[in-house]
Structure 1
Amino acid sequence: MSTTAAPDRRPPVPRRSIRPRRVLLVDDYADIRAILSLALSRRGCAVTTAESAEEALQIVEERMRRTGPDERPILALDLIILDIMLPDASGLELLRSLQREYAGLPPIMIISARSDPETIGDALRLSAADYLPKPIDLELFLHKVDSLLGEEERAPFHWARLREREEVTVGAFGTGATALSESGLIVELPRGTGPSRGEVVPLESPLLDRVGLPRGTHGRVVRVVRLGGQTMLELTFIGLSQRELAKIRRFSLSH
């Protein structure tokens, strides 16, 4: 996949964390666990896998349960990656169980063969930080993992610089988009306005309609940069299928 430099005024990329990031990966397909575990390990992550909700709960209880400052249990994890369709329970049911038991959870990424808006919406309402439909684009998966772990790597995709600012609504804020890629959007707002880093917001724009993305597309803020009187946000798309990513790729490579 060809890549180009990111748009102007992108912030410098911090050095990667030295401590191995602890990741729990729950998926009932052995091949997926093997492929994603290898990719994450090469990224410097310490990966623990489970093939069912029951096994995942047992692992966290025996090996990852810690006591927080308020004496409530917390998880010694940096990221949880959950498949939805598990043999004994859904990934969303597992997420509910973890939320009931533990005071605070690390970021949650959902991976699933399901890409319908209802399921994606259910995951976001349960505070999932990201959602990636299967089949998984490995490059996009790793970019999303980096952003969830706070490793602010530049998105490894071609950013199409838009010839004119495109109107876009980011949550409750009306603004203009300046660049688009398979990763997401870059928008500019007046300084002091806009969602914060990590926030998940709905996106609406005639640009997204022209590209062919579904209504109700969401984005997560992965970077906030303040430049003079402007705030620049980078948002990553949530829940887009391979077909929808291909539409963005065609659009961005033609611009």
Structure 2
Amino acid sequence: MSLRPHLGNASFVSPDAILYVISAQSLSKRKLAQLRADTASATTCASALIRIDGEGQSLPEAMLELCEAGHLKILVQPLGLPWSEALSVWLSGALSHWQKHDAPEGATVSIGDDVAASAAGVSALVGIVEASAKNARPASQAKPALGKPGWQNPPDFTHHLLVCTGARCHFRDAASLLLQLKGEIARQGISDRCLTARTGCLYPCNQGPMVAVYPRGEWYRLHDAESVARFVGDVLVDGETVPDLLIHTANSVRETQELSDEN
């Protein structure tokens, strides 16, 4: 049974659980684990923390897990300094969609304000900064460097795979796509030919999760393990195209193909 959303309901003041959401693709696993531990320790009710881009549990998965544990009044709390205004707009719509179509019976969702960017939040942070200034390290203690030796050389790969792990594709399970794709590439023995890079938004969000492969200039929607295996085998290994998974071909590639057909 789906329910109408209760986003922004002023009467929603006592959550069963708080789901903290962050946007930080480059956060290390160690830092992410520490942030989870710190928020859990400071929260008086049940809590969880996910990032809505990059790798890790998706927003629908985290919401469902909390509901299955008996926490039906969930406060979704963005954490950021500041939190993206564009993500705030998207997050409201995504949670409303989840509640209408996927939420268990009795589940309600509310979205917290961006407290870190509020005057009180910034003031508290500044106080922490000033109190810890005595522990700051002189920059001169580090070895001067702008990058590792050899980083001026482009990697020599046959395929460059851009895997969108932005918030909208992450909602559609792009985190699993990244891991499945790397695993399938290794299983089929072509890891040395593929450079896999996760990206932010590639724009056709409603067709995610997706991967763009260059220099072929083709974009594919890979929604399950079977489609990932077909993509790796047919596209990367055999050099074919998989029309039912293809969602876009770059203009330059189409023009080259048209010229070739004419000749």
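Can you spot which of 1, 2 the value 2.5 was calculated from, given it is distance in nm of label points 7 Å out along Cα→Cβ at positions 93 and 141?
Values: 1: 2.5; 2: 4.7.
Computed on structure 1.
A value of -10500 was computed for helix-only ellipticity at 222 nm (-39500 (n - 2.57) for each DSSP H run of 4 or more, over all residues; to 500); which of 1, 2 is the source structure?
2
Given structures 1, 2, which gives the highest value for FRET efficiency 1/(1 + (r/R0)^6) of positions 149 and 181 (r between Cβ atoms, R0 = 30 Å, to 0.05)?
On the way: 1: 0.90; 2: 0.50.
Once FRET efficiency 1/(1 + (r/R0)^6) of positions 149 and 181 (r between Cβ atoms, R0 = 30 Å, to 0.05) is tallied for 1, 2, the winner is 1.
Given that P(r) over Cα pairs in 5 Å bins from 0, in percent, derived from a single structure, equals 1, 6, 13, 17, 19, 16, 12, 8, 5, 2, 0, 0, which label among 1, 2 identifies that structure?
1
Throughout, read-outs are computed from the coordinates displayed, never taken from laboratory work. Just so you know, these numbers come straight off a predicted model, no measurement behind them. Cβ atoms are built from the backbone, for glycine too; each structure is taken alone.
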